[in-house]
Structure I
Amino acid sequence: MAVSLRFKTVTALAEDIFESLIAYDIRYIFVLNGHDGNIAPLEIAQRKVKQRYPKVVFAFLPAWWSVIGSRLGDGFFAEWNGLGHGGEGETSITMAVFPYLCDLGKAMRQMPVDSIRIGERVQIMWDIAKVSATGATGDPTWASAEKGSKMLDALVGLVTDSIRQLDETGWRYDLRQ
């Protein structure tokens, strides 16, 4: 079972949250996204709010899961660089934070290798139900709480390093000014 929101609902919700922060004079907003389906609506919300409030600066990490592997090194993940919806990476993080929610005895490897991408750059807009019997992709059988803890540490490091760099520039994105 999954609860889904329409893109326009996510966009409107994000706009309201951003504008609530701005009402409290918050001008620097770091957006950390955790769901692939929210990338486009969150980007749209940021762009719309930025138009209304030009002095506000948004920093957006749209897909942490696609960059975290490089911080963990080659060989950290068994397959697919740990990716997947409920795959090795996500399951590892859940095991580290909420171990009682994970039963690896029910984990299934579901690797729709040829159904999601053409080469390295072109992505097909797919329906998860057509490529996965359970709504998951990847291989959660390789997951562990230890991997999840290391992933969380790497993610916190990535975010804090990014914010530190933003602070060093005064959150200016055009350094020519």
Structure II
Amino acid sequence: MTRQLTYLAYGSNLHPLRLRERVPSADLLGVVNLSGQRVVFHKISPDGSSKCDLVDAGRSALAFGALYTLDASDLPALDAVEGVGSGYDRMPFPLYFRGQALRPFTYRASATHIHPRQQPFAWYRDLVTEGARYLGLPDCYCRDLAAVAAQHDPDPARQAEHAALVARIRRFARSARPRPVS
């Protein structure tokens, strides 16, 4: 049997359809509150846009994430699409889930790959927002994600590919949605 890892997603991998296209073994465990954290779109991407990062933001801040299990054999593929060593660092993120202490891994932006005024492509912002909506995250959180300033993707093929992914995510079985966060 393959060893299982626990992964904390907070950005474009929030939605299970997106993550399973990258790592087929991904299985959603549930949603977690990330007290003292904030999701920001400041990680510099080689494509000229920005991606999400999870940052320490003080006691009153609150972000949300999704916990997934995945086969350890899928870790190299996920590391590759996340850009480990060229913008993101994989690191542990200890937390409690349903009363149990866990030590999932997540990806955070390398200090050398942060630009506070960089903007995501609109399709990327939409992937993050649709993942949050699917998970039943609070409306105000989803609205804040949807309101992030974004740029148009100048690559027509990449734009079309990701617009199609966003459309598939929006059609994804609504009945399979997890219970909303209270």
Structure III
Amino acid sequence: MEIGSWYGDEYRKEKIPTLEEILELIPENMMLNIEIKDISRGHRGIEESMLKILKKFPNLKNNIIVSSFHHSIIQRLQELAPEIKLALLTASDLVDIESYFKNNKLDCFSYHPEVNLITSKTVDILHKMGVKVFVWTINTEEDFLYVHSIGVDGVITNYPDIMKKFVIKYKE
């Protein structure tokens, strides 16, 4: 699929890379979050297809997190490949997060809430459960300072170059 023409004529022939092409470029010291989008539109079996590709890259096993807003996808991936790191994405407040994880039998490596939903109390609860917290979408210094102050483990951003500067600037 051609994706570059909207940006300018010189990018007209740019294509969306496949997951396999991206994985071939990932250095072993980089984390990659693969988000599975809505599968209700005829993409059944995407979990199996993705896992088949991931198995070709065993050296990246510890560097890949698979996340989704669709918690049933996370549950299915737990069944299919319990060895991969999974993350629960959410844009709504889970009032009792500990019970939510237990009641839905979610064994996640990390939790990815929207920045407006995260508090230091929630971070503490998740850390006690052994779950890391990566917050989205952190694009400003103000948001970075807030999530840094409450102890999140990482951020999801549209501007990694800017976030890297903040990390260096506020490194303890």
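Annotations for the structure displayed:
- Computed 21 for relative contact order in percent (Cα under 8 Å, 6 or more apart) - originating structure among I, II, III: I
- In this comparison of I, II, III, the computed figure 0.3 for distance in nm of label points 7 Å out along Cα→Cβ at positions 51 and 107 is attributed to II.
Each reported figure results from applying straightforward, stated rules to the coordinates on display, with no laboratory input. Since we're looking at a predicted model, the values are computed, not measured. Cβ atoms are built from the backbone, for glycine too; each structure is taken alone.
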